[in-house]
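S.K.: What follows is a group of structures, each given as structure tokens.
Read-outs: derived from the displayed coordinates by stated rules, not from any lab. Bear in mind that the values here come from a model prediction, so they are computed numbers and not experimental data. Cβ atoms are built from the backbone, for glycine too; each structure is taken alone.
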Structure I
Amino acid sequence: MVEATDGLHSSRLLVDCGLGIRQLELRLAQAGLACCDLDAIFVTHEHADHIGSAVTLARKLSIPLWMSHGTHVAIGSPDLAGLLRVASDGQTFAVGCLEIRPFTVPHDAREPLQLSCGDGLRRLGILTDLGHVSSHVTSHLRGCHALLLECNHDRDLLERSSYPAFLKARVGGRLGHLCNEDAAGLARSLLHDGLGHVVAAHLSEQNNRPELARAALAQALNRDLLDVVAASASGGSPWFAV
């Protein structure tokens, strides 16, 4: 959930909707919100843990649903009764007082997009589900004041895991997911005096540990371990002010 205010009104964007509606309602309630408070949903790609209940929720509450043309095709081109908004690489759009900048990433999906969000003064970069860091990705995240970065796996844990060989190759491949080391390298390349919160996200329950992800980012950023947070699948993360 990303929220911004212009002093009078708040604008709220839900990025991905992998949870069922009932679970989403519970998570939002913990943040003092409800599904009806959403101004838009942005779906990064068609994999089940990201698309989830997005279409059902959008239809139920008439919420605009942003995704790439490729993602819409990949989920069967459902009729969204005028709620579909097509996002494209580099094409900025607004959700209330939020400015959204989508960008393509290397991942094994039809037309995956990640994004940065800003209010004109501060900008948050959101990056999950990519196999490697391209120059295009780096250019779109440069100058962000906060980052939510995929730290999907530890290479050694993935190699020793019970995953079959094909799945290890997929996760660790150039169209799979970022390991802690690569996420740390990206964080280091994006470091500047205005960079505040950095949150590790999309951690594999089997192939990573929060302490490993946090340690990698803390070392890359030359920060205390306590200054880096790892979001969890079960509890997410607390609210952060960018």
Structure II
Amino acid sequence: MKALIFAAGRGERMRPLTDATPKPLLEVRGKPLIVWHLEKLAAMDVREVVINTSWLSVKFPEALGDGSDFGLRIHYSVEGDTPLETGGGMLNALPLLGDDPFLLVNGDVFTDYDFAQLPREPDGMAHLVMVDRPREKSRGDFCLDDERKLHDGGEDALTYAGIGVYRPQILDGWQDVIGGAAGAGEDPPRFPIAPILRAWMRMDAISGEHYQGDWTDVGTPERLVALTG
């Protein structure tokens, strides 16, 4: 199994810390956020990792090299000056990921979730890890039913943890879902993954699980301090 780490964001809310350092390279408890992910991926026998980059993209190979220090082979999917968002970033990385399901993790989350617990073959197009809605969010993302299927909205909606297993085929026909949205007609295309997920949810093709352990979206300096204090 290969893995994709989303690391292309600008990290606006984390400024000025991210003016010179991409958010996934900020340190938490003695090592960069992204290194926690790389070590966990290596421990579960993932050997190839794709990291998508945009803001300060040169900083990643400078810090991580080719991945050999972690027992990995790292490929960099460089998106240019403007990030391609989650859907476009995934589409741009697919040639490096191949045809099999891949593990995906956001580079700016910190968690003790064990990636080895994820299914190697999702039941449907994707399997997502969900967490309780953080206090800073006004609403959740998706609801999890008793059959472990995810659905859009609802009062008891959980928050997507930025961790999951995806089939590359989830992006088949993405143009039909995204339509003429801003960025979709660019080369390479720029679009979010959320509408794609919702479209597959309507066909009961997205499964999930509710994780109640430690998880933080490290989106602000305050949350970073809370983790390191």
Structure III
Amino acid sequence: MLRTHFLFELLGYVAGLVVYLALRKRGDTIATHDRATVFTGAALGAALGSRLLFVLSYAGGDFFGGKSIVGGLLGGLIGVEIAKKLAGITRSTGDLFVYPLITAMSIGRIGCFLAGPADKTAGLPVSWGIAMGDNVKRHPVALYEIAFLLLLGVVLTRVRQDGDRFRFFLASYLLFRFAVDFLKPDPPRNLLGLSAIQWACAAGVLYYCLVLSNAGRNASLPFLRRRRVDLHDVLPQD
């Protein structure tokens, strides 16, 4: 089953890259050399972050023994910000990555579901769950995540302001993972009742709450837009 997981993970990477290239071809306002810089920063940061958070999650586990999606996303974010700082890039660059990430993550989670408990991503036992290789009915958390990602992808089509699509994507996913990981036995929740992944999610959500609540900017989701008050609305008229 772990070989199946690897195959779906590889398929996810390939499909994500195809979606990324297709979206770039349709139009990208970021210069090619700047986009290459951002992509490099994202790849290096994700590779390091995914391994590092895995090690923290399993108290000094093998650095090459596993990966964390949350660590990859947060590491990629940090890598991009460092790369942009060094290259002097000031524009938002994350929106183009949203749908490739949703594609890759959704396909990869199919492999997690098929791998079952051996992959350490299966849910806790529950009477109405799905047996995944060990004859124990469990929460199909991988399927929950796929459904969440697909729904989130639809919602994010309404986000228009530059940079906000990625911000809402990552903040929403981190909040989802913080919650759904209570339905999983792994990784262990031994840091004040939370796992290292949940602490990383909480830190990421807090960061984006501060970013998205900035009073000096206009939120791009219709239900978060602030109504501008005109003096004619408040002053008495003749």
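S.K.: Given that Rg/Rh (Cα atoms, Kirkwood Rh), for residues 38-165 alone, derived from a single structure, equals 1.04, which label among I, II, III identifies that structure?
M.R.: Answer for the origin of the read-out: III.
S.K.: While we're looking at this one, here's another question. Can you tell which of I, II, III yields 1.0 when distance in nm of label points 7 Å out along Cα→Cβ at positions 6 and 150 is derived from it?
M.R.: Only one of I, II, III returns 1.0 for distance in nm of label points 7 Å out along Cα→Cβ at positions 6 and 150, namely II.
S.K.: OK, next. Kindly point out which one of I, II, III the value 14 was derived from, the read-out being relative contact order in percent (Cα under 8 Å, 6 or more apart).
M.R.: Corresponding structure: I.
S.K.: Match the computed value -20000 of helix-only ellipticity at 222 nm (-39500 (n - 2.57) for each DSSP H run of 4 or more, over all residues; to 500) to one of the structures I, II, III, and report its label.
M.R.: Clearly, the read-out refers to III.
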